[in-house]
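Every number in this text was worked out from the coordinates using simple rules, so none of it is lab data. What you are looking at is a predicted structure, and each value in this text was computed from that prediction instead of being measured. Cβ atoms are built from the backbone, for glycine too; each structure is taken alone.
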Structure I
Amino acid sequence: MTDIAFWDTSAIVPLCLQQNTSSLAHQLLRQFSIAAWWATSVETRSALARELRHGFVSRSGHSEACLKLEKIRQEWLEIYPDGGLRSFAEDLPDRFPLRAADALQLAAAYTWTMQRPAGRPFICGDRRLLDAAEQLGFRTIAV
């Protein structure tokens, strides 16, 4: 890996489960190591459980995906919550059409860059979040 990028949950899930974007996500993982928000593992586990409940993955596939997540999580740089991150996240929905979790993800990425996102990679599968990240100055990479 030659660089580090901020990875949103929408880019982590395809690393754990076989999805249309899994090939691209794995290719990006060979290029970028992961910086992730503190709650990304919770969001990812929620997505994996939803796939199980809807019958899109078997119980054994779900277990395997959770193990993959744990392995990935042990390797990533985790961005922890603090007052500055929360304050920045609180303002983001006024500026961009973001849900709360997306505002927290973007604020974590912004914190990771020490408030200098210019050109730093932001990997995500959500168009609204990518648009907001791009407007803040990130180099966005869609999954």
Structure II
Amino acid sequence: MQKKYIVRLTAEEREHLDEIIKKLKGSGQKVRRAQVLLKADVNGSNWTDKEIADAYSCRTKTVEDIRQRFVEEGFQQVLDGKKRSTPPTPKLLSGEQEASIIAMRLGAAPAGYANWTLRLLARRVVELEIVESISYETVRRTLKKTV
């Protein structure tokens, strides 16, 4: 089958990939992408997708995707991968809400209590309508960031 996306590496790109592979510099994914790009290079090894997939224990679709990303998005983008534009889960508290929880924790405990507990803090935050609802685990993570 005729390849739709042709990988042509410059000498300096080849050097960079060799360095990544030799020093195992970066994540395992980055090293594998570097290996695939080197073998897919038309001016270099020029292996078929099947040969590359067999050599590096991946699917031929993975090799095709790496070649396609190289052509469409560029050398550095393929190696480093896409960065997330948003976190996998949205933040539950704004900075202002976090600050008020921390300030509350640093203040004196309510009457009848020696110290603030996570559950007590969570209950008080809801009572003061800082947030609609919150779990004590979210309070714990918020406080842990400040330590």
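Supply the structure label, taken from I, II, corresponding to P(r) over Cα pairs in 5 Å bins from 0, in percent with the calculated value 2, 11, 21, 23, 20, 13, 7, 3, 0.
It traces back to I.
A value of 14.1 was derived for mean count of other Cβ atoms within 10 Å over residues 10-17; which structure in I, II was it taken from?
Clearly, the read-out refers to II.
With relative contact order in percent (Cα under 8 Å, 6 or more apart) derived from the coordinates and found to be 28, which of I, II does the value describe?
I
Among the shown structures I, II, from which was the value 1.00 of FRET efficiency 1/(1 + (r/R0)^6) of positions 50 and 106 (r between Cβ atoms, R0 = 41 Å, to 0.05) calculated?
I
Supply the structure label, taken from I, II, corresponding to distance in nm of label points 7 Å out along Cα→Cβ at positions 26 and 82 with the calculated value 3.7.
Of the options listed, only I reproduces it.
A value of 5.8 was derived for distance in nm of label points 7 Å out along Cα→Cβ at positions 18 and 122; which structure in I, II was it taken from?
Derived from the structure labelled II.
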